[in-house]
Structure P
Amino acid sequence: MTDRSALDLGALEEIGRGMEGVVYRLPGSRIAKAWFTRDAAQLRPLAEFYAELSLPFATPEILDIVERDGQVVTIERELTGVPLSSSGLDLAQQRERAVTVLAALAAAATGPAARALPVFGTRTPLWTADTWRASLVNLLELRLAKDHQVLRAALPIVDAMAERVAATLPDLAPEAERAVHGDLCRPNVLVDSAGDISGLLDWGFLSTAGDPAFDAATFAVFFDMYGPAATEQAAAMTALVTTRLGYAPELLRLYQAYYALIGATAYDETGQDGHFAWCVSLLRNVSLP
């Protein structure tokens, strides 16, 4: 257990900062993550999910959950490596590493904690129904009910798009249920000095048990979200996962549209940030089945 009295975040080295919290280095190959909004009740399911994960590279492990001055801090083992995006590998090599991660996820069976894991920082899991499709539709309806006004102002055809996406979402055979990261991007993939995958970070935002094609679809468009060649990079990643992993391009486009619908206001409920604009642009340009 962690000595709470010795956990002085102000005296620790900050090594990362994201949308959900700040990460500090601790002695003994550990880190402390100070969460902005999540409480202990939301983080215990994440700890259980991490304990279930079994992949050929390192994933986080929550060793303790500490509350200090109203803020929750998780003590976790430190994963080694550098982000794929700053690894020095060229883009073709980075795409190959992306396929390696996707193939590993597609083979990773899940346990009950994956289905129970809350998503979008709420207390509600993605799985709210007996089937994958029904659960996806429930989440879509929930997100649109909250975001409808801001989304419709930016994209008047959003209702028709949502109906088409909901009607086309696939169901999932139980044996095909695998670990879904949900926020798979190059900064969350770690590689070692030889360029091999060493770890996978930042689970929990949209992590669940489900169709591995979902991660393939979103990783393709997250690969170079805001770069000048974003469209070309997304096309190259889509073609690669279609060829190497056998996912139908139509299914990938469907999941990309689905993510844009549910995730548009994930970081700003007013739709004033770059992520919202990116989601709307994707919806305007995606070709649905």
Structure Q
Amino acid sequence: MLKQRMITAAWLAPLTLIGLFGLQGGAFALFTALIVLLGAWEWTNLAGVARQSARFALVVVMAMLMLAMWLGGTVLAAWPLWLAAAGWVMNLYWVTHYPATTGQWQATSRRLLMGVWVLLPCWVGFNVLRDSGAVWLLFVLLLVWTADIGAYFAGSRWGKNKLAPKVSPGKSWEGVYGGLAATLLLAIVFAVWQPISFVGGVALVVIAGLVTLISVLGDLLESMLKRYRNIKDSSQLLPGHGGVLDRIDSLTAAVPIFALFYLQVIHLQVSAL
């Protein structure tokens, strides 16, 4: 298993970095669309769609939505990000009240709709941040990775109080605090590095804290759906690593919400200098 994970990581990591930071415009939108559409394929399974033909048709529908947004010039618009914000409020309620509220979302149609407000704004968020010049895309990626590393070490060392035992028994509040401490330090470094005002720097630290917490919710949401479906991984598309959603679950929450903060707060602070 370890050898398989290493082989997959050896080709996946450079391919991902080249795609995210070596491409721009339409090429970048296509690259990220392919990633999200693979996630959509897995989501149809999480939603309980059994027939392969139906799953393929639903992925095509998602692709058509993306194409319509691209042709309509709304791929950099804020409204899908506001959709994500509203959707993640609902997701928070469902995760924190699982399994009592299962009846509110267990219908296949509702889980598919959930996938729309999770995956489509994530794709938009990627494009908004790449259009900013890639620095803020780099920041949100580092934010999620740093949060994961901080949470792992803090949780392993001090984890006692379970975060959401009915959803993901392995996660602890101590892990969340460790991830939060690590990302706040990262935000301070970025605030010093970037041409941003003092007020903007303070705002960035606050935003980093909020987005870190939201990234945890992204992980918990997928865990909740997998637990409901009684499956370990979203798929086996990435040998040794599970599925695409298993790799980007935190990003599906962090990217659109951070992109919304970027449009509403951060880029205004940068532009003011």
### Query
Thinking of P, Q, which structure, once helix-only ellipticity at 222 nm (-39500 (n - 2.57) for each DSSP H run of 4 or more, over all residues; to 500) is computed, gives back -26000?
Q
### Task
Could you figure out which one of P, Q the value 16.4 for mean count of other Cβ atoms within 10 Å over residues 17-24 was computed from?
P
### Summary
If you rank structures P, Q by relative contact order in percent (Cα under 8 Å, 6 or more apart), the highest one is Q
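Which structure, out of P, Q, was Cα Rg over 2.2 N^0.38 Å, for residues 65-136 alone calculated from, if the result is 1.29? Could you put the intermediate results ahead of the total?
On the way: P: 1.57; Q: 1.29.
Value 1.29 for Cα Rg over 2.2 N^0.38 Å, for residues 65-136 alone corresponds to Q out of P, Q.
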### Per mean count of other Cβ atoms within 10 Å over residues 57-64, the highest-valued of structures P, Q
P
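Could you figure out which one of P, Q the value 19.7 for Kirkwood radius over Cα pairs in Å was computed from? Display every interim value, and only then the final one.
Numbers: P: 19.7; Q: 19.1.
Only structure P yields this read-out.
Of the structures labelled P, Q, which one yields 4.0 when distance in nm of label points 7 Å out along Cα→Cβ at positions 201 and 225 is computed from its coordinates?
On the way: P: 1.4; Q: 4.0.
Of the options listed, only Q reproduces it.
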### Message
Taking distance in nm of label points 7 Å out along Cα→Cβ at positions 33 and 81 as the criterion, which structure among P, Q has the greatest value?
### Response
Q
### Query
Ranked by Kirkwood radius over Cα pairs in Å, for residues 49-88 alone, which of P, Q sits at the highest value?
P
### Comparison of P, Q - label where FRET efficiency 1/(1 + (r/R0)^6) of positions 105 and 209 (r between Cβ atoms, R0 = 25 Å, to 0.05) is highest
P
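FYI, it's all coordinate maths here, none of it is from the lab. The model shown is predicted, which means the values in this text are computed figures rather than measured ones. Cβ atoms are built from the backbone, for glycine too; each structure is taken alone.
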